[in-house]
1. When you work out distance in nm of label points 7 Å out along Cα→Cβ at positions 159 and 175 for each of the structures I, II, which one comes out largest?
2. Could you figure out which one of I, II the value 61, 42, 37 for Cα extents along the principal axes in Å was computed from?
3. Given 2.9 as the derived value for distance in nm of label points 7 Å out along Cα→Cβ at positions 207 and 303, which of the supplied structures I, II does it correspond to?
4. State the single structure among I, II that was used to calculate relative contact order in percent (Cα under 8 Å, 6 or more apart), giving 16.
Structure I
């Protein structure tokens, strides 16, 4: 992959895709092509093949996906499995059909069994049952991995798959209905802080900016009722589950760095079916909450709603394979949280 290679980023507006854009541009790559969903619906095969036939990219980063946390995964099961399978199938097949030299498929650590040995090695894929709360998404991502593998075996393509830990960073999704756990925690504590300080106008602006499906309140009484429905009062924030699960978090710019590193230096024969990307360190959600609370400056109480699901009890990736290739994460969690909250609170 040289500086003038034609590179297509699928999903360039998302958390991962936008980080890849930053990394490639900062590294001097000048021939990056992108399309918005309005211009190219990746779930439609005819549109995808027309695009690939015209543009003929040499390299593809497949970062487009429908993503979300436990609530979104539990609510939109059919959408999660259908859209993600269609996106992967269309992009991977078109990449083969129109001569893409190398494709990097982005997956997720949720592909591994719910009770996989810890830390989770690449060979633990399909070694047990999946976590029910995100099974549709996980199945779609496993299908994408297998598509890459079998296209490589049958057609001699060079399609690689990378499985990152839980991601966070700039341009994250803060919608309380569809976000992942870390941005949801940040937003809840931030709004609770504003509520304690009676900064009602700032809360209204927050609702408008982050497009929550909650109806934007217009009066202080409506505001308190709306926030109470999602576990936020002036004195307390209620969070889902017990807080006991362990999670590993990777700053998205580190992921982008790893993806470009792999694209530049390694091929499918070097990596096997997939490679994990993470920090090799995890922490309990209760610990994460205290870190976020301190970064935000929230002074109220925290409660856990144990009637809500916890998800997988522990998800720590074994990153020895990518370590041996010469890559390690650089941004620690505390610094990453500070960066995200600074961007969000602006």
Structure II
């Protein structure tokens, strides 16, 4: 029997575990144990983690009602999203929920589907439940109007979403940095004629990824060739269409293509294969999003930039707890992406290159 099981067994034999038991086993004071379990005070993270771990091991459960009355908190957090498909929201929310549940905080999730009136109704309902904080997320990380004025004074974190308000805290992926990763990787493979096929420029992510693409080329002494930057829609069909433009008669073709998302990248690889152009031997391809359904089904499997949505979710949970505890946080924080390398760019076994 391991130490954790042994401790838990001894505690169960003595009755319901108390905070005194947690403090004794974690070798801290009762006050420190209380602060760690309530996400309060200024403690070293290792101390907080140790107390939480011990409490979980011995099965300690605080009296939620007594805690909420004592602190005037409900130990609940609301989430409002407009991502009805869930492609980006679900990984974020799963990580967020994991981070909050370790602190005994439950979540209520609502889908506003881009309807301002429905968002207002959801917000009223969440405020009626006396939530301690709110997370606002979306299917695209573009700017939006701040959440309704009725939430004034409530801690709010925007994740994979940005409030058009300098006093708000917004957490988004570093699209420009992710784009640089893709181009640096392709240049490192010896590719010099790198095209960029992407989505509509009305999206901020498209503009940022273009900046990263052009900046990375310039850093390597390369120029963006005329006709090598193409915008369209987020679809495989657009990827197939773009190959027709890049490989038109008389055009100097690219030896690598960086796609704005994995759907476009998959369309690119299909059209290249139909023309008898080998991937990656003749043309290397890199996508963006690292969407399992797309990258694994493509032939060959796609190298792709991962936005690390789980890390975004964990960061959102941690920052929201800080704000609930009284910290004032604001600004746009861009979290690093990473590059997952697969056969579409080098034909080698999968590997991951972290962003520096």
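Bear in mind that the values in this text are calculations on the coordinates, not laboratory data. These numbers come from a predicted model, not from an experiment. Cβ atoms are built from the backbone, for glycine too; each structure is taken alone.
1. Going through I, II one by one, distance in nm of label points 7 Å out along Cα→Cβ at positions 159 and 175 is largest in I.
2. I
3. II
4. The correct label is II.
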